[in-house]
Structure I
Amino acid sequence: MNNNKKFKAYAVFKNGKREQINADSIVVEVESGKSLEIDLCSHDYALGGLSIVTPPYDARDNLEEDEWPIFTIRPGASNQIELFLNRPSELKR
C-alpha cells in the first residue's frame, strides 16, 4: 500500500447518518488514563490492516514502558472481538 493513502473513517450517529472524518489517526479514550490510537494512514508493514497502538504516540513519553497498557482480546460473536486495555499492574492481581 502507498504510505500516502488513508483509510476512510466515519462518525456514525444514532440516526444512522455517517459523516466522514478527515484525520491521520483517531484516539479513543476507553477509561480515564487509558486510550488507544487507530492509525488511519496505510503502511506497508501493516499489510493492508489497521495499526492500533496504546498508549497513543503523543502520550508515550509520559509513561514508563512497563506501565503501557496491554491489549486483551476476547472473542465475541462470529465476526466480533472485544478489545480491552489493561495496565500490567491490573493483570498481576
Structure II
Amino acid sequence: MAGEALPVADLFIEDAVARVRDWLAVTAFLLLVSAAFVLGAFCAAGFASMTKSQQSLAVEAPVERVCLCSFASAARNLYAFVRTVAALRCL
C-alpha cells in the first residue's frame, strides 16, 4: 500500500518544487528591477542636488572616458592589424 502512495506523492512534490523554482525566478527578477530603480532614484537625487557646473562635469566626465576608451581600443586594434600585415609581408 505504501508503494502505491509514494509515486503519487513524489509527483506532487515535483510539481510543487517546479512551481517554487518558477516563482523564485520571478521574485529574483523583481528584486533586481527594484534595486535598479532604487539606485536610479539615489542617483537622480544626487544629481538634482548638484550645482550647474558640477552637473556639467558629472555628465562630461563619463562621456570623455567612453571616448578615450573607444580611441584606445581603436588604436590597439589598428596596432594589431599593422603588426599582422607586417608579419605576413615577412613570410
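All of the numbers you see were taken from the coordinates with simple rules; none came from a lab. Nothing here was measured: the structure is a model prediction, and the numbers come from that model. Cβ atoms are built from the backbone, for glycine too; each structure is taken alone.
Out of I, II, which has the highest value for distance in nm of label points 7 Å out along Cα→Cβ at positions 12 and 44? Kindly include the intermediate steps, with their values, before the conclusion.
On the way: I: 3.3; II: 4.8.
Once distance in nm of label points 7 Å out along Cα→Cβ at positions 12 and 44 is worked out for each structure, II has the highest.
One of I, II was used to compute P(r) over Cα pairs in 5 Å bins from 0, in percent, and the answer was 2, 10, 7, 8, 8, 8, 8, 7, 8, 7, 7, 7, 5, 4, 3, 1, 0. Which one was it?
Working: I: 3, 11, 17, 19, 22, 17, 8, 3, 1; II: 2, 10, 7, 8, 8, 8, 8, 7, 8, 7, 7, 7, 5, 4, 3, 1, 0.
Here the read-out was taken from II.
Suppose FRET efficiency 1/(1 + (r/R0)^6) of positions 28 and 76 (r between Cβ atoms, R0 = 30 Å, to 0.05) works out to 0.20; of I, II, which structure was it derived from?
Details: I: 0.95; II: 0.20.
Matching structure: II.
helix-only ellipticity at 222 nm (-39500 (n - 2.57) for each DSSP H run of 4 or more, over all residues; to 500) was computed and gave -35000; which structure, I, II, did it come from? Before the final figure, lay out each step's value.
Numbers: I: -500; II: -35000.
The structure behind it is II.
Of structures I, II, which gives 0.00 when FRET efficiency 1/(1 + (r/R0)^6) of positions 20 and 52 (r between Cβ atoms, R0 = 25 Å, to 0.05) is computed from the coordinates?
Numbers: I: 0.80; II: 0.00.
Going label by label, the one that fits is II.
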